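Values in this text are rule-based calculations from the coordinates and carry no lab data. Since we're looking at a predicted model, the values are computed, not measured. Cβ atoms are built from the backbone, for glycine too; each structure is taken alone.
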Structure 1
Amino acid sequence: MLIEPYEIALATPMRTARGTIETRRGFVVRLSGPVGVGEAAPLPGWTESVADCRSALERCCEDSCDPVSTLDRLSAAATPAARHGLELAVVDARARAMDQPLYQWLGRTDDHTVPVPANATIVGGTTVETVTRAEAAVEAGYRAIKLKLGTGAVEKEIDKVSAVCRAVPDSVSVRGDANGAWSVAEATRVFAALDGRGVSYIEQPLSADELNAHRRLRKIGDVDVVLDETIRAVGLAAAVEAGAADGVVLKPMVVGGPRRAHAIARWAQAAGLTPVVTTTVDAAIARLGAIHLAASLSLTTACGLATGTRLAADIAPDPAPVSGGTVTPPSDPGHGVTIGQ
């Protein structure tokens, strides 16, 4: 097992309610015999630190056991990005050995690829700028628009979301993501104001542990609650038991790997929740892992997979660029990313 560090700047800094992302640092994980390639891209605040990720992967390199045994000892709670990197390499190797694309290996039963719908994400900007970007995304074929919220005054954000809803066709899903930035009073105001405006859902309106308050938000109107940070912080079981969500966001890098994300997604579906797969603005290998995951689940809900263009460069050519608002995973064995030696 080998690990290779990388650092990539974002094309434009990405401002969220949890801070501004300017670069992505991570590690390519290589296995030999059989060959498999993974990616660990820690995002502090969501996963372990870059230093802790490196340390966990270096311990794996020193381990004389096989990668699967080593994987079993990596904690999805303490070092999810490191575990993701090794797990993606392992499942890539297994899918290659079986001559299957990763989405089939993960459980898709048919033998043909189906495009996965992706959402366009709009970060920052005035209301006029946001509407212009939303209209351009629709023109490019996107049928879902996600607005990053939680960075400005609540009334202005209500106006921005409402303006986008008026500007795009009714067939386009408009959703927001507050990254847990709002107080209960602020979120209550937003949900009441957006009732009947055509908003599909708000992602993580409150802090991760406010399960009962999230349940109450679901009762205000027709805007759904989708939880992200909560799944990492308290777990899906607690959210389901509290009746706190209509859907869940699953970031494979944050939950510890594509197989773990697949299992959580199936659990969510069994509980009546809609899973949405997203990246953490990863490089090509992890991004393709997320795309294969979404394809394996046959998701029809738009997922947060159109993130490759947010990077100023990449660690490998992209075999699955977004086109017409959808992304199709490659049908080559494994995840399909070719990276130089």
Structure 2
Amino acid sequence: MANYWARQSKSIDLISFSDETQVPFYSLDVGIRHIPLGLSEDSRNGIMGAVNNLRRIRRVRRAIRKTSPNLVISFGDSTNAVVLLATMGLKLPVIVSERADPRLLASGRLWRAMCRIVYPFAARLVVQTPEAAQYYRVWQFRPPVVIPNPVPRAPNGPKAHTTLRRPTVVGIGRLTREKGFDLLLEAFGRVSGRHQNWTLVIFGDGPMRPFLEARVKSLGLNDRVWMPGFVKDIYTVLGQTDLFVLPSRSEGFPNALCEAMACGVASIAMDCPSGPRHIVRSGLDGLLVPEGDISSLAKAMDWLMSDEEARRLIGGRASTVSERFSVSKVMGMWEDLLKEVMKRKGNSKQ
């Protein structure tokens, strides 16, 4: 989003809680001014948490006042609460955006209670799916706006050299419980005997790595499963992927699934709350299996691992995801929302 608007010669200030030593995961347009505040450290206890959050509110307020924006957009529930508190009294329109399924957020009851108090002060609330909009409808006097993630076309041209042992199943995401990689390991373990030449590669890192590594060992899959950590050039990986699996227990609007489909990779996703069902047209351009159902996941994997032609057909249709959720369509929805908010505030300045 920031890159898109920067290329349209809009003035974009990107305020983050990271510090100056952390390089942004995504490349930023040269026209974007990145302002890292160094506020991402964890708190040791509740008292320190309260102190740190007060400090975050003060620092965010100072940064916003210094940049003198016409409008603020915030992402993520706890960040949204901090930004709304930091902008109290500044007479600035603030759009807040939720990026996950609200029924399964891990931010804690206190943050959710705080969000429920402050969200009505937002100019608008943006969510990614109709289910999320329904959840938040009782929180605000204005209905939430549903805007999915944009899905760029897969880039062409030379890519970095990353060689995967083919054929391969790939999963991508943080190694946390909600991402469901323990389910993917179990499913792969059930079908690995029938597909001796296949490997499973899980890209990402997180607190469940020790558990997952131990499970790989207990399943006897040490020479069949690889967990190399985070990957920067996702399209290089997907260009060497034969089957993509999203085994999540919950999602917002999963980028990894969209990127895999945009690359023409046959994909299987758990039908978890609440994004995959709005991306995958099951049986046409991918497969949906019941959330948490290892047997159904293993069955779907077994079929596509066995049938190269089915993978080719499904993958070919999957690439149209970048048309259904094109950058121009999705950013057009954001542009319409910004115009509405600015008009309501009586501020036509861009």
Ranked by relative contact order in percent (Cα under 8 Å, 6 or more apart), the structure on top of 1, 2 with the greatest value is 1
By the measure distance in nm of label points 7 Å out along Cα→Cβ at positions 32 and 328, tell me the structure among 1, 2 with the highest figure.
1
Structures 1, 2, by distance in nm of label points 7 Å out along Cα→Cβ at positions 104 and 320: label with the highest value:
2
State the single structure among 1, 2 that was used to calculate distance in nm of label points 7 Å out along Cα→Cβ at positions 248 and 288, giving 2.8.
1
Origin of the derived value 20.1 (Kirkwood radius over Cα pairs in Å; candidates 1, 2):
1
